[in-house]
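Below: a set of structures, written as structure tokens.
Nothing in this text is a laboratory measurement; each read-out follows from the coordinates by a stated rule. None of the values given here were measured: they were computed from a predicted structure. Cβ atoms are built from the backbone, for glycine too; each structure is taken alone.
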Structure P
Amino acid sequence: MVDTPTTTYGLLKPQVGASSDTWGTTINADLDALDDLLDGTTAIAPNLTASAWKVGGVAITATAADLNNTSALNGITATPAELNYVAGVTSAIQTQINTTSTDISTKVSKAGDAVTGGFTTTVDNDGAFASGTYTPTPIGGNFKAIVNNGAFTIAAPSADGDYTLVIQITNGATAGAVTFSGFSKTIGTAPTTVNGADFFVFITKCNGFTLASTQALQ
């Protein structure tokens, strides 16, 4: 009988009662081969029993079919950050998008779509002006509020796109004259400087034209 190899990895088993001059070399080669298997230098082909192996003391109960289904995700190209965008989702995303709601954030999209519900918003407070130029923008909301604390200029909005803006102006104790600059046309009466007076300025931007319309609220 001669030294015989193991079935899977071909480790040599010295012949019992023989191999007196070679068994040491054989065992050392086997130990090197085992070392390569354990540190990953040589790929292993384990045949594990379901629920009989553990990670950190926790039994892995997934079946081979479960793991095979998981391996199908290898084709995903999304980054971890992109996948994290769905954190907190508790139901089908498309169903939520398609759900009819009075909330404008639901879906207003394609040409021909009809908006069947109204919406509410919160006025964007742009602060007080005592000099210089105020250039309104739809960023932050289309309804604005400002305070007139001194003479200043309202400039035509320049943000991309077509939109309307409503600006409420409240006069402070030091209110000054409000002038308009850069508009295609202005209509209405410019705000007065009376302390406590309020005004609406309606602005429309369409195809490069801008219109400002002023209306006193008292």
Structure Q
Amino acid sequence: MSGAMGPEWFRRNGLPMPSYFPTASEVKEEGQKLARGILSEHAKLRGIVDRHEELIRKRWMKKNKKEQTAILLTVWPNIPPCHRPDFETLRREEAEDRSEAKFEGWFKWSIINLEDLTQKRSFLNFLASRARNHPGIFAQSDFQRTKLGRGVGAIHPPFLNGYTMFLEANAFKPYGSIISWEDDLEVEHLIIAGRGFYLGYGQMVMEI
């Protein structure tokens, strides 16, 4: 089945073209690399927040909105300026330009924007929640926030059929693990149940 769902299949059905069509070994290698990096960086973030949360809170709250904006722009120069930047980019882009994904990041990281993060304690709450919870806790919500971008063809994750990627926060299926439908018939149905991802979507969520 996966072999039949190549570029021609997507063109014939009028569907957004994936960024590329990887092999299973490529996806597994990239998935393992992403998972290791995410978990390592998450451990660092948690350590920073555990040690310095009170200091961060005090210093952030002393900054006015202009100073907070300057800090956020320093670490993320292309951070969107407005709430729901995915909707905003629909007004900026022509439909024929969306395949070029000039504002793809605005669709992927819509939750990260200057308007929201400079509202009262929004940034501090965001930092604490991401630091103190396993990345898998946010996998489904991060995925759902890309719905608009996926729907208008502005996000182009890779595609490989026949596998399920797991991004849960448990030891039974480690974060980033991939299982073939041929090895376990049940794992395909777990995607529908919201407990797993098609490989391209799973890779996109890890990137987010």
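For the read-out semi-axes √(5λ) of the Cα gyration tensor in Å, for residues 22-85 alone, a value of 33, 19, 8 was computed from one structure; give its label from P, Q. Working shown, then result.
Working: P: 36, 17, 12; Q: 33, 19, 8.
Corresponding structure: Q.
Of structures P, Q, which gives 296 when volume of the Cα convex hull per residue in Å³ is computed from the coordinates?
Of the structures listed, the value fits P.
The value 3.4 for distance in nm of label points 7 Å out along Cα→Cβ at positions 14 and 182 was derived from one model only; which of P, Q is it?
Only one of P, Q returns 3.4 for distance in nm of label points 7 Å out along Cα→Cβ at positions 14 and 182, namely Q.
Could you figure out which one of P, Q the value 26 for relative contact order in percent (Cα under 8 Å, 6 or more apart) was computed from?
Value 26 for relative contact order in percent (Cα under 8 Å, 6 or more apart) corresponds to Q out of P, Q.
Quick check on the output: 1.00 is FRET efficiency 1/(1 + (r/R0)^6) of positions 38 and 78 (r between Cβ atoms, R0 = 41 Å, to 0.05), derived from one of P, Q. Which one produced it?
Numbers: P: 0.75; Q: 1.00.
Going label by label, the one that fits is Q.
I have -4500 for helix-only ellipticity at 222 nm (-39500 (n - 2.57) for each DSSP H run of 4 or more, over all residues; to 500), calculated from one of the structures P, Q. Which structure is it?
P
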